[in-house]
Each structure stands twice: as C-alpha cells, then as structure tokens.
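Each structure below appears as structure tokens.
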Structure I
Amino acid sequence: MIRTAVSSAVPSTPSRGNFRGSGVIGALQHFETRYGRAALHAAVAAMPPELRTQVFPNQPSLGVLPGRLYSYALIGGIMRAMIAAMKVTDEDAFLRELAAAGMDLTLTTVNRAALNYAMTPASYSLRAQEIWSLYHDSGNVTVLPSKPNEYRVQLADWPAHDNYVCRVCMESRRRALEHMGAVIIEARRERCQGWGHDVCTHFFRWSSLSGRAR
C-alpha cells in the first residue's frame, strides 16, 4: 500500500554509515523521468516494509532531502527495489546510468566547469577525502596511483555500507573522471568489505581524447 504524507522522509539512521540525500536525488529524479511515476511506485512497493516506511512516493524524490543523512541500508534498498521493479538484467549498466545522472545533477555549473577544464584525475585525487566527506559520514579514502593513467581507490573504516552503495560509489567516480576528459578503459571493484575484506578497493584505468586527463 502506497502512503500519502505531507512531511519529508524521516529515516532511522545509525550513528555512522550514512549517505547525504544530495548524492542520491539526481538518481531518483532520473529514474522517474525515464521510467515514469508508476515505475517509481512499483519500486517503492518492492522495498522491504521496514525501508518502505522511510520514503514518501507521492513527494518529489521520495521525500529525500539534500542535506539529510540516510542509512546505507535505505539507499541500497532503493537501488535493489528499482532493479526488481524494472526487471533489470544488466545491473552494472543500470547502476552506471543512475550514478551518472546523480553526479551530473549534484555538480553545480562552477564545479562542472572545474572538472571539465581545471581538474585532472591526479589533482582530484588529492582532494579525495574532502570530496568524499561531502556525501558520507564515514570512510577513509586513499588513492593509490600505479601508472600515469590508472589508480586504485581504497576505502577503509566504512561501516555498514550496502553492496549496491559500493557499486554506485565506484560508478560516480567513473563519471567524475569522464568529466575531466578521461575515457574509461576499465573500472572494477577488486575488494569489498561486503565480501569479507578489510577494505574496499576500486580500480580505474583511462585514456584521454584530448591528452589532458592525467
């Protein structure tokens, strides 16, 4: 049963392990624009009851507010429900699409220009923790360059994160690299705390059409 509410979603968030709403609103808007409001309602219906009560399908972006923190369990649950509702067969492509839409909406005109014309993967990596902390309340980020056009992003002390959140975070970084002129050759998750590892590791290798991305 779909609820109607007049207040914004009030999540039950753990003390650590949360994602800021501004990082997911773009994905929610893109999903509704592309697939329709009926599909969004179907996704909500597919969510577990304990998560469904934390969203409001009759409000924009399910009632998610940009400045509020939401548990990784809720964000991952929304992604799973979207996949189930749309009977997605290629999850990686679907999550890549949502992550790109979320990243594109999150970036202001000024920030997008900085990525497009000023920042490079190397300079971006120097601000990796600062940028990460804009959207997450946990996680220590270390960028480990291996060759001029590749590096690994290591995430430690990142509790309670959902497997789907980990995948979307990798795809969001892919999109940021693309904004810097990088043509992604390979992006993959090598390790994940959800798989029993002590850290999560995302690997990226790229080339550049312009020769600018370094």
Structure II
Amino acid sequence: MLSTLTLHCGIPNCKIHYEYQFSDAVSGLMAHWYSHSSDNIPAKVFLADFPNVGNSYIIELCFPVKLNLSTPFWALYMNPTAATEGLDSEAGIQSLRFCLCKAKSIISQNEKDARLEVEVSEVKSLTSLIGSAPGTAARVPDIIKDTAAGYGSIEHFENYCLVRVDFQGDCGTQSIFWKNNGRSYLVAENDWDFHRDTWELLNEPLSREQELTLGISHSPQR
C-alpha cells in the first residue's frame, strides 16, 4: 500500500490540495461510509449504523487531499440521509461521529477520489468534549460577524442550531451549536472550499450576549 494518498481537484495543472496533519485536535475528513461487506458500493448504499470501535469499514474520500496513510486520521461519519441531502434535520446532526481510523488498504483510486479499507479505533460524538477545558480559539465572534454581514443563515432545531456561512459558493463553514441546561456551545465546525472539506470537534461556550445576537433560545426547563 502507498504510504501517502494524494487526490486532486481535476483542474488541469492544479497542484492545490489539503494536507491533513494528525494532531491533538479532533479534525476529521469528510467521508462517505460503507459496510465492509457491502456488495452495493457502486450504488452508493451508505452505512446506516454508527461505526463501532474495532470494526473495519470502507470509506470514500472525494476532495483534494494529501494524507499520510501510515498515521491515524479522523474521518467524519453522518447517516445516509444527511450524507445525501445535507444536515437538514436534528437526526442528521445527532448522527455525526468523529472516527479515528487506521488505513488497511486502498481499494480503488483515481485522480479525484479514493476508497479505503479502514479500522476504527475510537469514536467521538458531538458532545464528547463538553466537560473538558474549553478551546482557546474563539470562533464564535467570526461566525457572528459573517452572519451579520449577510453571508450566514441559522436554522434552529430542538437541541441544536446550525449556522451556514457561504461566501458566494467559493468557500464557507457550517457551525453546530448544542443547547443544554440553558447554555449553548459551539461543538463542531465544517470548513469547506474547492480544495477542502474538513470538520473539527470543538468546545466553545457562548455568552448570553452571543446567544441573543444569533437568536438562540432555550426551551423552558421542566
């Protein structure tokens, strides 16, 4: 197996790609997930159940990335509906899992995408970092600024809010806020552009002023 996987965008002579670096941050590559035993991979039948530690799966990477296959990497799982239609429901948001993967083999590869067999060694949910020390990078002020400038929109669910920021289709973010016991937390953020599609697991509490600015409200406690 090759030690490094390199995918390209398809534009002639373009050498730009996202170089993934494993670190203490839980930063995951956007991936499509399939059952290891699936006979329907060409039909894109996505994995319906959460990945489990110790099991092997097939994932598909479809954006320009340079990935060292000899080191672990995080990959994001979402349920089939979210994978095909986007994060348009609370169930889709709740399905997100950050999975620590070890590459076992390259099943197929072309210029723009590749399918890998991976083994999962750790799985984190969206709220896995809550209770640990908050992150030091303050991302919420930028989300508020971009939303106020007209680039962002917010969608409210029962326990989550999703802010989408889109800079005219060239790049943007998706930010997930979790509401719990009268507090809100930025728990995950997706950075995307033509050469990147990554998610990072976060723990950034919001102030009451930030909640009011974004229009985040809480259901009365029962």
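Bear in mind these aren't lab numbers, they're just calculated from the coordinates by the rules spelled out. Nothing here was measured: the structure is a model prediction, and the numbers come from that model. Cβ atoms are built from the backbone, for glycine too; each structure is taken alone.
Using helix-only ellipticity at 222 nm (-39500 (n - 2.57) for each DSSP H run of 4 or more, over all residues; to 500) as the calculated read-out, with -12000 as its value, let me know the right label among I, II.
Going through each structure in turn, the value belongs to I.
For structures I, II, which has the highest computed value of distance in nm of label points 7 Å out along Cα→Cβ at positions 18 and 122?
I
Of structures I, II, which gives 25, 17, 16 when semi-axes √(5λ) of the Cα gyration tensor in Å, for residues 58-185 alone is computed from the coordinates?
Source structure: I.
For FRET efficiency 1/(1 + (r/R0)^6) of positions 66 and 194 (r between Cβ atoms, R0 = 30 Å, to 0.05), which of I, II scores largest?
Greatest value across I, II: structure II.
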